[in-house]
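Structures for review follow.
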Structure I
Amino acid sequence: MILSDKRILEEMNKGTIKVEPYLRDCLGSNSYDVHLGKFLATYENEELDAKKHNTIKHFEIPDEGIVLLPSMFYLGVTEEYTETHAHVPFLEGKSSTGRLGIDIHATAGKGDVGFCGNWTLEISVKQPVRVYKGMPIGQLIYFPVEGEIEVKYNQKKNAKYSGQHNRPVESMMWKNNF
């Protein structure tokens with residue numbers, strides 16, 4: 001079951017869902033549109049190692065936009081800061097984004113109850129495409145949780161992505177023991 005627009009508003013009034021900035025025009029019948037923030041990042045090394053800290057370099061999207069290339073992998077960020085305290089948030093691309101050949105997440109479309117922060121986007125493109133800061137990039141949908149949550153994401157000691165800011169965050173896989 002997905003929350004409707006009225007239920008999303010009710011949850012926002014209760015404080016269990018937070019979106020900043022919030023614009024009423026971005027609330028769909030069962031989703032909330034999010035926008036591309038002004039920062040992108042790419043990995044500094046061409047070859048990545050899952051056991052090592054792979055560093056990234058951030059850059060700002062200029063007013064005239066930037067052309068993303070299919071040979072590159074980009075990390076982006078949502079303009080919106082969100083909090084979800086009682087629902088499972090899912091981030092999906094908008095159909096208009098997909099029709100431009102833009103994928104906004106490789107695998108991480110689901111958030112956890114208790115996630116607080118800006119969403120890092122895992123962006124790849126099928127052909128060169130110019131993108132702009134502030135453009136609609138995706139939509140959040142919210143699912144109710146069945147049962148009580150023992151430990152919310154923002155309360156876990158090992159929550160690697162809690163409190164993300166307005167810049168993309170690199171993979172923290174290297175913090176896992178394997």
Structure II
Amino acid sequence: MENKKNTALRMSLIAITTAIVAVFTIAIRIPTPLGGYVSLCDVAVTFVSYTFGPITGLIAGGLGTALADLAGGFGQWAPVSFVVHGLEALVIALIVRAKPDSLIYKIISAAVAIVIVSGGYFLLTGAFLVGFSAALAEIPANIAQAAVGVVLGLPLSMAVGRAYRKIDEIKW
């Protein structure tokens with residue numbers, strides 16, 4: 001029975017965190033010259049990844065940003081957002097899982113997240129949407145978005161982890 005309870009709890013957590021990521025993605029959008037936008041999505045993506053683990057982060061980060069793109073009229077960006085932010089979340093959580101209490105590992109995961117977001121959008125947007133010359137112009141905005149996400153998402157995760165010690169039981 002305990003296993004079914006944890007599964008139901010984890011599935012509910014994925015649904016809730018996906019919605020949170022979508023809301024953070026839609027709430028504040030700053031348009032970019034290529035027809036996309038930067039947002040606060042990475043605050044939610046990093047928070048979910050650090051707090052709830054790689055599977056929850058992968059699904060919530062990828063699906064939440066893609067759904068926000070679709071709902072907000074940016075459907076052409078949805079596959080890119082799904083891949084980039086899903087991968088970002090997965091890698092963050094896997095790095096931190098190696099040493100959960102290590103600030104160094106959290107900082108390393110933050111740097112990797114910035115590379116994944118800026119590099120991922122450059123490669124995928126360049127290859128499939130606008131070409132590499134145009135995608136190059138977006139790199140600073142993507143770096144800023146990912147950096148703000150880490151700067152706000154990591155302390156939030158640490159605070160929640162201190163306040164709710166049992167949160168580790170539902171990490172997935």
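Laboratory data are not the source of any read-out in this text; all were calculated from the coordinates shown. Keep in mind that this is a model prediction, so the values were computed, not measured. Cβ atoms are built from the backbone, for glycine too; each structure is taken alone.
Of the structures I, II, report the one carrying the highest value of mean count of other Cβ atoms within 10 Å over residues 17-24.
Once mean count of other Cβ atoms within 10 Å over residues 17-24 is worked out for each structure, II has the highest.
For relative contact order in percent (Cα under 8 Å, 6 or more apart), which of the structures I, II scores highest?
If we compare relative contact order in percent (Cα under 8 Å, 6 or more apart) over I, II, the biggest value is for I.
If you rank structures I, II by FRET efficiency 1/(1 + (r/R0)^6) of positions 9 and 161 (r between Cβ atoms, R0 = 30 Å, to 0.05), which sits at the top with the largest value?
II
Assuming -2000 is helix-only ellipticity at 222 nm (-39500 (n - 2.57) for each DSSP H run of 4 or more, over all residues; to 500) as calculated from a single structure, say which of I, II it is.
That value comes from structure I.
Comparing structures I, II by mean count of other Cβ atoms within 10 Å over residues 105-112, which one has the largest value?
On the way: I: 14.6; II: 17.5.
Evaluating mean count of other Cβ atoms within 10 Å over residues 105-112 on every structure, the highest lands on II.
FRET efficiency 1/(1 + (r/R0)^6) of positions 65 and 81 (r between Cβ atoms, R0 = 25 Å, to 0.05) computed as 1.00: which structure among I, II? Walk me through the numbers on the way to the answer.
Values: I: 0.60; II: 1.00.
Only structure II yields this read-out.
For which of I, II does distance in nm of label points 7 Å out along Cα→Cβ at positions 25 and 153, calculated from the coordinates, equal 2.9? Numbers along the way, then the final one.
Working: I: 2.9; II: 1.2.
The read-out was computed on structure I.
Of the structures I, II, report the one carrying the highest value of mean count of other Cβ atoms within 10 Å over residues 73-80.
Structure I gives the largest value of mean count of other Cβ atoms within 10 Å over residues 73-80 among I, II.
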